[in-house]
Structure P
Amino acid sequence: MSAPGASLTVSVVICAYTEERWEDVLAAVSSVRAQSRPARETLLVVDHNEALRDRLLQEYGEGRDVRVLANAGPRGLSAGRNTGIAAARGEVIAFLDDDAVAERDWLRYFAEAYADSRVMAVGGRTVPVWASGRRPVWFPEEFDWVVGCTYRGLPPGRVRVRNVLGGNASFRREAFDAAGGFATGIGRDGDRRPLGCEETELCIRLSRARPDAVLLIDDRAVIHHRVPEARERFGYFRARSYAEGLSKALVARSVGAGKGLESERRYATRVLPAGVARGLRDAVLARPGGAGRAGAIVTGVLTAAGGYLVGSVRARRSGAAFSATPVGGGAHG
């Protein structure tokens with residue numbers, strides 16, 4: 001049986017791929033080093049970019065608290081995370097986006113949740129930091145997942161969920177022993193299309209492998225995620241919504257539409273209609289952006305649905321299959 005949460009060791013994995021985020025990566029590492037509950041180590045996994053890897057090695061050397069690794073698998077976030085999992089020595093492995101910073105008690109809240117040995121994964125709350133200084137008035141909070149952040153409709157507090165969100169998440173090592181790693185072929189792979197959902201597929205697979213597993217989100221485990229100006233534009237909103245539909249089609253093919261779309265049905269039938277109603281009400285009351293938010297929600301739904309249909313057809317034609325990579329290595333404890 002695993003040790004109580006307070007005594008578990010935690011490794012943090014940060015996957016990086018471009019020198020354009022140099023300052024962001026340094027800030028992410030600094031936020032881990034400043035945690036009230038120290039991490040055992042931080043693993044910087046570089047995705048097929050030797051110049052960035054060399055620069056990070058010069059910055060951090062061969063220190064014990066920060067290790068710089070090359071992605072040992074194919075290009076993409078899933079393989080990068082699997083590389084970090086295999087090298088990690090902690091009993092819990094946490095993931096932080098390379099353009100995010102964690103609040104001081106981020107790891108403390110994660111660790112506390114693992115006091116229950118049934119808990120296999122814990123996620124947190126991701127807050128957007130808009131490059132322009134404020135949220136675009138047309139951008140609905142219900143679609144904050146478009147920019148990798150916690151969206152309106154998720155329950156507050158520490159609650160059970162189907163899946164955690166990958167940029168602010170942690171897993172007990174046993175979870176990967178049971179279910180394997182992140183599936184390659186789902187999620188971002190260096191292409192321009194902003195795919196995702198690799199953590200959703202993993203969490204569903206984990207729940208099947210371990211029916212007693214508990215997956216949680218604790219909204220006190222907060223990170224702040226930078227949103228560049230390019231992602232504040234409506235064009236990116238549409239592209240990301242379409243890519244989400246493509247990704248959901250891949251997840252549904254991998255784990256079945258029942259589980260693959262279980263949470264999405266509630267989101268589409270309850271959360272989004274309420275968001276449209278709020279937007280229209282704000283428009284009637286002459287509040288800025290109300291009509292734009294309602295229109296963006298409708299556009300996002302239709303675009304994601306189109307992506308799902310296209311992705312489903314492509315997956316059937318190609319017979320797409322995904323590799324749930326076994327992960328090993330690391331010293332337990």
Structure Q
Amino acid sequence: MTSPPFDRAIVTGGAGFVGSHLCEALLSAGTRVVCLDDLSSGRREHLAPLSGSPRFRFVRHDVTLPWPEPWPGPDAAGRVLVAHLASAASPVDYHRRPLETLRAGAAGTEHALAAAQRYGARFLLASTSEVYGDPEVHPQHEGYHGDVDPVGPRSCYDEAKRYAEALTTAHRRVHGTDTAIARLFNTYGPRMRPGDGRMVPTFVDQALRGVPITVTGSGEQTRSLCHVDDTVRGLLALAASDHPGPMNIGNPTERSVHAVAELVRDLTGSASEITAVPAAADDPRRRRPDIGLAGRELGWEPRIGLEEGLRHTVGWFASRSTVPTPVDSAV
């Protein structure tokens with residue numbers, strides 16, 4: 001992979017699942033990285049491999065409040081990336097903190113854009129496939145405007161991201177800020193929390209504990225799962241380009257939720273039965289990205305197949321010494 005041409009980077013939500021992997025990749029590329037995170041859903045342990053680097057700095061901060069100066073003194077030079085990933089992303093987190101989730105999409109994005117403008121930086125917004133809602137177009141392409149319930153149970157997350165996209169676009173038009181929007185599709189991999197309510201960590205957690213694997217609804221609803229290494233590679237490719245997005249970053253291989261549960265059970269060697277629980281409200285029936293734009297503009301496509309990625313993920317979860325938090329179902 002070509003190293004992104006950034007001397008410095010601010011990563012909001014950098015102690016989170018995807019954010020910590022992005023911080024790690026940027027450091028590996030030679031970038032000086034400042035991670036802003038209030039640890040409301042991120043974890044300091046995700047940053048442990050980075051803490052010894054003189055090019056890495058962690059600042060505990062709520063990004064919805066005015067930002068501290070990230071680079072005191074002579075370090076403030078060179079090309080800058082501001083990557084805004086700070087947001088609750090799991091159903092457990094955004095149902096527990098709906099107002100905070102909305103503020104991260106609104107005030108958090110505004111502060112991040114202001115920082116990008118101040119430093120003459122490239123701004124990268126990590127948005128989500130949830131902006132398409134329960135799609136009527138399949139696969140979902142960037143020109144599709146979505147089918148989203150603005151007052152439904154997922155609305156705090158969906159609308160926070162949709163507003164963040166609108167704010168990013170307006171900032172580009174009004175101030176000429178160099179912005180990019182990435183729409184991420186169902187990223188999975190090491191560093192996910194077992195109890196966060198998303199499908200892969202839920203299924204892996206349940207299979208390793210030998211309890212029933214709970215599939216919501218019929219299990220015939222589909223997802224397209226993208227390993228975090230591929231997602232980060234896509235984010236960096238978009239950041240290093242001059243494309244404004246929005247751009248889908250995901251794996252177009254579509255699997256039913258039930259098929260994913262069976263694959264997890266097989267990979268763990270678990271005897272867990274697969275059981276059905278009531279469907280989650282507003283659960284999308286189909287989810288698959290059209291990644292033609294990313295292929296044409298970035299030369300990007302995912303490299304890690306689902307079985308390989310899940311095997312890697314299962315191994316990471318199995319190696320953890322802490323007792324996972326039980327969950328009853330996943331979305």
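Please treat every number below as a calculation from the coordinates, not as lab data. Here the structure is a predicted model, which is why all the values come from computation and not from measurement. Cβ atoms are built from the backbone, for glycine too; each structure is taken alone.
Brief remarks follow.
- A value of -10500 for helix-only ellipticity at 222 nm (-39500 (n - 2.57) for each DSSP H run of 4 or more, over all residues; to 500), calculated from one of P, Q, originates in structure Q.
- Answer label among P, Q for the case where Cα extents along the principal axes in Å, for residues 133-284 alone, calculated from the coordinates, equals 51, 35, 29: P
- Which of P, Q yields 18 [relative contact order in percent (Cα under 8 Å, 6 or more apart), calculated]: Q
- A value of 2.0 for distance in nm of label points 7 Å out along Cα→Cβ at positions 149 and 221, calculated from one of P, Q, originates in structure P.
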